[in-house]
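Readers should treat all values here as calculations from the given coordinates under stated rules, not as data from a laboratory. Being a predicted model, the structure only gives us computed values, none of them experimental. Cβ atoms are built from the backbone, for glycine too; each structure is taken alone.
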Structure P
């Protein structure tokens, strides 16, 4: 038997899984680490904590799985994206990592967006946004506010790059991360030199990992020191991974044009395989080669989804179970008898990209009950997803949607998603899609599958499929979606 290790480095912990080559998880262990919030809008982690936690997780998972280390053929890691590190020549951190949720560089992000540089085309066709979460704004903040440290930094990269450096001694970047959040574009010369020059940051190119390689590419053998730390054999192949959500696309088996990963939780992320390259307002991407060679990837997002459900339960149904809420909402007809919810409780990510937009519950009458409101919230979220898929336009029409995350726990929510989009919603067997995605990449890099897509076919298994109710789909398309689409513009006028 042969096995692979997939490691998922998240915001709160790092999880190590041992998989067989059929995609079955044999064991997993998660080890937490802390986040510090020294100032408003700051969020920092110690890279050494990641490394220590990874050692515990990998050792624990291999021990629980009961496999021989000589039967493990590869290892790959995904991490949070835009978690930026600054290291000296030896790879020692010079400062805490600014993790993805750190947004201290908002001024720098606005200045970068104002350049209107051609490399910003992947952000709404150049209309934006540029997020303070991303690589270049954070690097510019370091240069301005910590200039001596920045000058000493021989390496500036991400959580992903730091872990791979500790594993192999190679300073190598992930094409996936670079494409989606560094403005790196394989079809336009790679490194965004004109953008870096426009903001006085040209030296960042020399600090970035080099080479930048695609997910699934072998990086190098595990060093003796790293092997001892992880309890593995020196020389084990380490394969490039990438950003957690995007590697999750692989773990969900989303490989072909018209297929979309719908990753749900406090927010929604929509990542689809497009059939052509498109850059336009309201769309993030398309990113070329960031997951699969030669395939453009399109992205959308909703800022507040599951968080709105949690808000409603916390404040208005504290002593009611989610099962009871779902049962009540199931008795309410589609359209919630006139109720309509705009899901912008924390602004809109796409297609409007308006951080100041706010949520609304409209159409209230004295007849409406909490069950009506709960259903209307779910419908508003799902209509928001439909509006995003419509905004993708000619680049993408959803034919198959694979869902992971919190919404999978609600059959009602799954059905309404299928009904509003008008396409089947599929669930897979392995809940931690990023970890399985890493396992597929490790197996591909080790030569067990000729392509990543072949690995997906072998290692990802469907658990269930929710088909749309076509009568409900017609109702949502004809009655609800037009009203929902008008609501943002109408409320914008009364801010």
Structure Q
């Protein structure tokens, strides 16, 4: 664990240099000409590099590649979706753990995650509406049977979560967007009279529950925390031991078009982005098509959210994008689990993130949100024992341990900024996964992931010129042109 702390200390002191994403340079002109160079940042299992600047390599004339030559071909002239942000969830658990840290460690964490120059520059965040499994206890915002919502208040959020979110916004220089998701309505609004273990929203409570979303947005914005969007329900097809609520596709459609959508419009909140599904990739097409083929529901929907917990099914994201190109796709949650101290250093935890990020963006996602940004030394707090891994953990002695997943995420969040457009990046080797983006400042970020046991020398090819590079086994590289 101490090794990771030393690595991060170096990272925050400036291991990453020469990568000011605000430089106003023409990446196309620089990359098109032989003799220009590409800046390389690397994280690798074999050499201890963590987002390390390993120097520049020049482009040289190369011409027609042969099939025997591993290559990554990029084409900045072909652009696709616009990225809104990359980040993680600011949960009760993360907030409680954060405020148990020393002031020095709090400042370190905020810089590491949210500072775009000294850290990895998170620009997208999610939080929970009412309690979730990663809360110390269940809580509600409104008292029993108060359908008029006169008792609504967010007092449970004021001790830890709201101050934590405000600190994150400040550390990100307010260049971050936040959306929120409910895990369950109040118990009395459900068929089971219980926030936990599934159950359904009672039809006669549709209007009251829709009003809670409105009240939540208004309350947070009164606190100075802008809410960019909301999702309808976290994991609406999972009966969990923690806070959960079940909606069939038809029930979610009807709630959106008859209650939630109209409530947002009536309250002047129609600009808030409404995200449906918010569950795994496996059933995403069935859910999306049921809602989006209904124009009265679809008119309220900004996009479709998805998780990674049941099968990879990456092509399902593409299917939704192909069928409904006017709607957006956003990865809303994923984490490694279960928490075990003896497995924290295993390299595959980071590769799980790298693989998913590459495929999700290549299939049309505009944003990507990790789960808890910080957890304690047990993988909590969690009121039902559902302990998980986070990119950063508090250790038993009050230090911070940075998982390799933190650096894998950073290869995307630091170098792919809001407003970036995905471009073509095509690999001719199965073990070289790649995606690429052109940032608003014109700089191109190419990401290459190698999950194999072998080092793979390759050419980064652009318009008849190529840079000679090598992807180490179990590594990730970001190259800036």
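Output the label of whichever structure in P, Q has the greatest value of Kirkwood radius over Cα pairs in Å, for residues 308-387 alone.
Numbers: P: 13.1; Q: 14.3.
Largest value of Kirkwood radius over Cα pairs in Å, for residues 308-387 alone: Q.
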*Comparison of P, Q - label where relative contact order in percent (Cα under 8 Å, 6 or more apart) is highest*: Q
*Thinking only about mean count of other Cβ atoms within 10 Å over residues 156-163, which of P, Q has the largest value?*
P
_Which entry (P, Q) yields the derived value -10500 for helix-only ellipticity at 222 nm (-39500 (n - 2.57) for each DSSP H run of 4 or more, over all residues; to 500)_ = P
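Tell me which of P, Q gives 18.1 when you compute mean projected area of the Cα convex hull in nm², for residues 116-379 alone. Intermediate values should be presented prior to the final figure.
Values: P: 18.1; Q: 14.0.
Structure of origin is P.
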